[in-house]
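Since every read-out is calculated from the coordinates, none of them should be taken as a lab result. Keep in mind the model is a prediction, meaning the values are calculated, not measured. Cβ atoms are built from the backbone, for glycine too; each structure is taken alone.
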Structure 1
Amino acid sequence: MSIREKYEMAKKEYEKWGIDVDNVLEELKKVKISIHCWQGDDIAGFEVNQQELSGGIATTGNYPGKARNPEELRKDLDKALSLIPGKHKINLHAIYAETDGKFVDRDEIKPEHFKNWVSWAKKNGLGLDFNPTIFSHEKAQDGLTLSHPNKEIRDFWIRHCVASRKIGEYFGKELGQTCLTNIWIPDGYKDIPSDRLGPRQRLKESLEEILKIKIDKKYNLDSVESKVFGIGAESYTVGSSEFYLNFAAKNGILNLLDTGHYHPTEVVSDKISSMLLFFDKVALHVSRPVRWDSDHVVIFDDELKELAKEIVRNNALHRVIIGLDFFDASINRIAAWAIGARNMIKALLSAMLLPNQKLKVLQDEENYTERLALMEEFKTYPMGAIWDYYCEINNVPVKETWLDEVKKYEKEELSKRK
């Protein structure tokens with residue numbers, strides 16, 4: 001039986017519940033996932049004075065073939081994108097600037113240092129998102145940046161963030177797709193602080209200074225990202241969830257939720273509905289924490305599916321900016337991109353193939369028996385046949401055949417990198 005025939009049979013199962021599967025696939029095509037570039041080179045970047053990874057961030061593993069320069073990274077992204085259905089965005093960090101072999105410190109980066117990325121994105125019909133890189137730098141070695149007691153250090157990082165926002169604006173204008181520029185900092189203390197307020201006061205003032213330069217939201221949106229703790233900042237994080245949530249709400253910017261940046265018993269899926277009540281848009285970094293913010297490759301697990309359900313059932317596909325954020329150096333990096341991105345899209349499809357309105361009515365009617373029964377039965381509905389067809393019509397490999405492409409690419413390209 002062909003993929004199309006299996007699709008037509010599966011479609012009938014969903015049509016019984018009033019689900020227009022053809023329309024679901026058309027809507028899914030419009031969803032753009034922001035795919036993080038840093039999976040391809042273990043967050044090394046291409047700075048002339050490349051420094052050791054720091055700031056509570058670590059990659060584990062030494063799988064051969066990581067990208068050594070921008071050309072290789074873009075080539076690897078091309079391969080990964082050929083395995084992922086749909087047209088998406090690429091998320092860049094400031095350390096991926098191209099400066100023609102000249103040292104350019106981070107407070108001096110300009111749009112021209114990303115012109116090759118923009119040309120590549122135009123050629124491939126992609127959007128670009130951006131992040132200032134506020135770690136792995138001599139001015140971040142003691143774990144404090146925008147909250148540092150030394151004004152010169154704070155000012156350096158303020159200039160870097162302002163420059164980053166201007167680069168985001170450049171991306172938005174050039175590509176016709178709004179860029180999200182997200183600020184995350186590693187600031188915190190290893191042991192119990194004697195002053196919690198002071199660093200947060202300094203961070204607040206630094207962020208306000210960064211936002212003084214007005215940029216049209218048509219081209220660039222700003223977000224801030226919290227974290228519960230990091231390596232070297234186990235006892236106190238300046239940019240806590242409460243700090244950024246309040247700052248974002250007061251200053252009209254986005255609060256980005258990273259699925260690994262909360263206590264182990266917290267789930268981001270439960271936060272989406274609350275955020276949608278008070279923010280026009282919500283930004284996500286989707287990762288997989290294993291006991292802590294370990295940034296494992298996203299798998300098709302219960303929390304990913306629940307996250308997707310909250311986006312879909314609240315009609316928020318156009319309001320939630322979905323980005324990926326994981327980095328595994330122990331497996332093939334192209335495979336990691338493909339696994340994570342395909343699973344994110346697959347989770348959205350799974351959520352779109354549920355009788356969400358019917359389930360809401362059952363809850364309001366307090367008919368919890370039928371609600372639970374339907375939620376369980378739909379777990380074994382033939383979503384896989386719909387997914388296979390979606391891959392086929394998007395000209396990407398179906399099922400595990402994408403792995404053959406990765407193996408071929410590894411043999412022909414990655415194995416030659418030393």
Structure 2
Amino acid sequence: MTFDLIIALTTLAVGVVLVLPRIAHFTLWRAVVTPLASIIGSGFLLLGPVLSHAFGGFAPWVMGGLCVVAYMFGGVIRSNIATGEDAIITGQHGTLAKRIETISSWALAFAYIISVSYYLNLLGAFALSMTPFDSRFDAKLLTTGVFILIVLIGCTNGFKSLERMEYFSVAIKLAIIAGLVIGLIVNFGDQAIHETLIFNPEAVTGWPAITMALGLLITVQGFETSRYLGAVYDAQTRIRSMRMAQWLSTVIYVVYIVLIAYVFRPEQMSMTETGIINMMQIVAPILPFLLVAAALASQLSAAIADTSGSGGLFTELSRNRISEPQAYFILAIIGIALTWAADIFAIVNYASRGFAIYYGLQSGLAAVIAIKQKSGLPKVIWYLALATLGAAIAVFGQTIE
């Protein structure tokens with residue numbers, strides 16, 4: 001009971017701090033929050049049991065590797081922000097750069113569609129996880145209903161009112177994560193004192209382990225949102241805030257995985273989309289309820305943000321031949337089809353491949369610009385290597401079995 005109270009008070013305290021006007025209206029923090037919330041949102045719900053079960057005691061190293069790959073791709077996005085998006089779009093860096101930017105924008109638009117399906121399938125699973133309707137069929141039915149609701153909201157221009165709630169949903173999620181981490185630190189410390197920490201063997205090794213890790217890129221994705229905040233923040237603020245968001249998310253993720261990987265035995269880990277709930281029940285009774293609240297707040301806001309983003313991209317790239325309502329309808333059709341045709345882990349893999357294509361194209365764009373600006377052979381080779389890595393992830397990334 002005392003332990004639950006400590007977790008609840010930590011969550012409340014962090015939440016109160018985050019909604020204080022001085023914090024909530026601080027420009028740099030506002031710029032950090034958008035990519036930070038995207039990076040540590042859904043991944044936080046899946047990565048704990050998945051990495052710990054698959055990689056055992058080596059899970060923190062795999063988590064670190066994922067964050068390093070994400071940071072390298074983040075460097076590409078930051079480079080393209082510094083170059084100037086308008087200069088790319090208007091062809092100041094050549095026709096090839098302009099074409100790659102257009103293709104990558106289309107890739108991002110479709111990646112957003114898959115990511116919305118990923119977010120809403122997680123929402124459906126977590127929303128029903130602690131009810132009598134906890135079944136995959138009911139979760140998919142709820143997900144379908146939310147897809148339809150989002151289309152209706154988008155077609156009536158209701159996103160604008162919901163977007164105002166974005167910061168508060170982010171504050172709730174970050175506060176709950178703080179409470180979760182405190183709970184895990186106390187639990188980890190207790191087991192360390194009693195010398196009951198364990199080093200689990202990995203369940204996946206060799207090439208399958210590499211391809212599985214590649215298929216989890218979506219769980220550390222989200223930093224690229226900084227590039228599309230140009231209407232609100234200048235280039236330097238976006239570059240600085242994206243870098244800070246990736247540093248913070250790396251620390252949070254690695255600490256989180258360390259606190260889980262050496263505490264739970266393999267039989268205590270559930271390889272389902274809501275497996276984290278069963279694991280946290282062992283730590284403290286309050287944590288499952290907090291996780292469900294975090295899932296509902298974060299997944300809905302993330303789905304709305306990506307739906308709005310994809311609608312805007314489809315309209316812009318089609319030169320208004322596809323209206324935003326039509327784009328939302330397309331998104332819902334594809335998303336509902338994915339929901340009923342695939343499980344959450346397959347959708348995670350599809351989303352990872354979609355974003356890998358986008359990051360690879362952005363890396364190719366950076367290489368073209370580096371050649372145009374005569375930035376030197378090492379930089380060009382680096383960007384081409386990242387473009388190759390993006391292509392490799394898209395081709396070889398595998399679904400979690």
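Between 1, 2, which one scores greatest on mean count of other Cβ atoms within 10 Å over residues 109-116?
2
From 1, 2, which structure was relative contact order in percent (Cα under 8 Å, 6 or more apart) = 35 calculated on? Numbers along the way, then the final one.
Numbers: 1: 20; 2: 35.
Label of the originating structure: 2.
Which structure, out of 1, 2, was percent of Cα pairs over 34 Å apart derived from, given a value of 31?
1
When helix-only ellipticity at 222 nm (-39500 (n - 2.57) for each DSSP H run of 4 or more, over all residues; to 500) is calculated, the result is -13500; to which of the structures 1, 2 does this value belong? Intermediate values should be presented prior to the final figure.
On the way: 1: -13500; 2: -26000.
Only structure 1 yields this read-out.
Thinking only about mean count of other Cβ atoms within 10 Å over residues 197-204, which of 1, 2 has the largest value? If you can, show how the numbers build up before the last one.
Values: 1: 17.2; 2: 14.2.
Of structures 1, 2, the maximum of mean count of other Cβ atoms within 10 Å over residues 197-204 occurs in 1.
To test your reading of the models, identify which of 1, 2 gives 1.47 for Cα Rg over 2.2 N^0.38 Å, for residues 285-388 alone when calculated.
Going through each structure in turn, the value belongs to 2.
Tell me which structure, out of 1, 2, gives 40, 30, 23 once Cα extents along the principal axes in Å, for residues 29-100 alone is calculated.
Only structure 1 yields this read-out.
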